[in-house]
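S.K.: Pasting the structures here.
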Structure 1
Amino acid sequence: MKILSTIIKEEIKNFISENEEYFTQKLPDDVKRNSKKYVGKNVIWYGSPDQMIVINKDQVRGMWGNIYDPQKMKSLEDLIRNSEEHVELECSYGLGDVVNLTNVIEHQEANHTGNFEIDFDGFKRPYTTGDRDLDLYIGTQDVEDLDFTYLEDLRQELLDFFETHKFELGQNINTAESLQSKFNELNPDENEQSVFDEFLEREEDLRNAVLNNEGDLGDFMVQLRDGHHRVMAAINTGEENVCVNLAKQDVPLYKNYINKV
């Protein structure tokens, strides 16, 4: 409860800051005095000495339901583009996480059904394994829609088997040997075994993707909780890296992933 209360207080404070009508080229001296500084291409970020991190533009996403003010965004973008000197911005506030297989499954299933933009507002694109065919396998919720040979002739109990055991290799719940043993109990014929072999190949590809952190798997990400206009305007005007104040409880939690300023 204490952590939740701290987050809420921080968000209220940052909400007030975020809703200032206009940005200026320079921050007040009292804001900069006890802050750390990071110099980007056209922006200088100022943030908390204990929480300020630098991340690539592809590591940040907006908060679900956040509403952007087009005039406010354009005003800041124009300021950054037209200023002869760097524009000084106070760091936004965000929460960290690391992309896992469950995240990729949820994204690809939503992408496959056409609901991604609705279900995952704030994300620029779905998380991926980096392999289009594997993403398609992950996102196809109905096993009968997979492109396996002989699948259309499969018994219902075998379809149920694939539905039940999908993702178990990638999630380290089962082994290939164990799955084969369970499948043998269903007395498959030669064609049914061929379907299983294709299924197992996809599952092993998925397991390898997880083990090797392929695509987005294992990537550190930050969800903005305030300061959306600052971060997105900076990105829109050419900043490859941006800075945020990471939530205090996330700093030690993700110490092996973050680059503190």
Structure 2
Amino acid sequence: MDTIKEDYQKNYKYIFHNSLMSIRIGLIVIFILITLVYQAKYRKIENAQTFFGHPSTRIRIVGGALVASILGMMSVVFVIVSRAGTAAIMRNINKVLFVGVILFLFTVARESSGFNRWLSRKETAEGKGPYASISKAKYTSNNNVEYYEKDLMDEKKCETKPQPFLDSISTLSLILIGIALIYFIGKMFVATYYGFTSEQNNLDSLPGMFGGKITPLLGFIIELLVVGILISASPALDPIIRGKGYDSSKEMIFYIFIIAVSLHIMFQYTGMLKGF
């Protein structure tokens, strides 16, 4: 136990960074692997269509991913400018681009793997929403429109049950992924605690932000607001890009805002924002 405590005290920044990267890369790899299976098995199935399945809708996903990527990069650029000035942007361009690439891949992979459709399964089973629309379009293009209502009723009544063995495997997989997420998130919180208690990353250790024009505390609060707004703007704009209209879940936007703000606080106290 003492060895673990000593490791966190000395290497909290390294542990935090590795845990965050494990979550980011791990989720992207999982979604990409699921995409390969999903698209191979279901890309021609009418009631399993995603925006990734056809060029006319795929461009919307790419557009949404680009928006998420640009907003994420803008948040990083803002933090760099607030702490080190505009001259620091170019020497940190690799960090900016890395965040953009990660957000782009993650956004695309969520859709192509069928995860977003799964989240909307209740709405879709009612014959509502964008996934119901693209599924119906697929039925029409395949001259199977007469089966649409029947398949919709089957889905709504859950008459099409998965095989018990496959259902057990999928449930176990979700549990294992959940355990891994809890493990790495837990390490991030512990690393943040030790970073905070080290007193090496407190706000009063920062120089005045925006060239010394405002105090570190006020500057950090502004950073939190800007980062939170930029990151949470992506789920707000996504339905509009998909042609669904402005009906984003206010709860989802709020949760994304809280996550973005929380991560920025953790970045501060683990020293991740030093060295710009």
Structure 3
Amino acid sequence: MKRRFRTALLVAVAAVVAGCSRQEVLLDRLRGLPDETAGRVLRDALWADGSVYRWARHTTLRSQVTRTEHHPLGDVVTQEVWTLDLVGGRLRIEKPDAGQVTTFDGLAWHVFVGGKESGDLELRADAAGDALLARQVMPMPFSLLDPGLAIEHVGTRTGPGETRSWDNLWVTLGPGTPWESGDRMLLEFNRQTHRVDAVLACWWESPFLGGRWRVDMDLWWPTGNVTLSRRWRLTPIDDAGVAAGPVRWTFQVTGAEFDAAVGGGAFLRP
């Protein structure tokens, strides 16, 4: 995982050195999609939520996130702060209730508890799953402009009574991404709103570990000059995409800010 993160960072740095603006890099990725139908669906989604041009102006995104883990005996609710470096791929996840900070500086993970770096393997493994949600789900659909994603259109689906229909995009996360090579997602784009209603995912990062999940996305509210989903509900599903249990997690963004001031060591230390 460290090697793939480093590759992605070097690609970003090389683009800057070569004189390419971030806007040009993102537009090139969009134009370079080999599947023309997938490109059209993604372009419509990007325009519906603000456009590549607006997204390219921003360098960081800081969000206040409420995580609710649903249990039969009662929910466990935690408050977190997620800060993303939208250019270099770095991130910072703060969990004040647990005294925990996770950082990724472009080369390596660091998990701190009580201000000291932790060697707990479970915490480090779970950091990858947190990062996947922070970098792929929270910025959707703009995260689909990240390098290393293979995207293809795999048909449409019509709902009951033909009142709604969706374009389905199949996304695999391969070399050049920070994620496991077996990660894949089926995205359902509402053909009326052009937004992602749901993500059917198989992720290998902890705590997902290769299980199948449905991520329902709603509460699309303005964040600065773009629109992002403010709530995601994760439900386990079977091979046919049918719920195999109740909702396991709910994430809700209660506040978000682009281009917040980030200190030099924010992505390195607590």
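S.K.: Have a look at 1, 2, 3 and say which one yields 11.9 for mean projected area of the Cα convex hull in nm², for residues 73-224 alone, as calculated. Mind showing how you got there, number by number?
M.R.: Values: 1: 11.9; 2: 14.3; 3: 11.4.
For mean projected area of the Cα convex hull in nm², for residues 73-224 alone, the value 11.9 is produced by structure 1.
S.K.: Continuing with this model, one more query. If you work out distance in nm of label points 7 Å out along Cα→Cβ at positions 49 and 185 for 1, 2, 3, which one comes out largest?
M.R.: Details: 1: 6.2; 2: 3.4; 3: 0.8.
The structure with the largest value is 1.
S.K.: Which one of 1, 2, 3 has Cα extents along the principal axes in Å, for residues 121-192 alone, as calculated from the coordinates, equal to 49, 22, 20? Mind dumping the intermediate values first?
M.R.: Working: 1: 47, 27, 19; 2: 56, 29, 20; 3: 49, 22, 20.
The read-out was computed on structure 3.
S.K.: If you don't mind, there's one more thing I want to ask. Check the numbers for distance in nm of label points 7 Å out along Cα→Cβ at positions 169 and 209 across 1, 2, 3 and tell me which is largest. Could you put the intermediate results ahead of the total?
M.R.: On the way: 1: 1.2; 2: 4.9; 3: 3.1.
By distance in nm of label points 7 Å out along Cα→Cβ at positions 169 and 209, the leading structure of 1, 2, 3 is 2.
S.K.: Moving on. State the single structure among 1, 2, 3 that was used to calculate relative contact order in percent (Cα under 8 Å, 6 or more apart), giving 28. Each step should come with its number before you reach the end.
M.R.: Working: 1: 37; 2: 28; 3: 21.
The correct label is 2.
S.K.: State the single structure among 1, 2, 3 that was used to calculate helix-only ellipticity at 222 nm (-39500 (n - 2.57) for each DSSP H run of 4 or more, over all residues; to 500), giving -26000.
M.R.: Attributed to the structure labelled 2.
Every read-out reported here was derived from the displayed coordinates using simple, explicitly stated rules and does not represent laboratory data. None of these values were measured; they are calculated from a predicted model. Cβ atoms are built from the backbone, for glycine too; each structure is taken alone.
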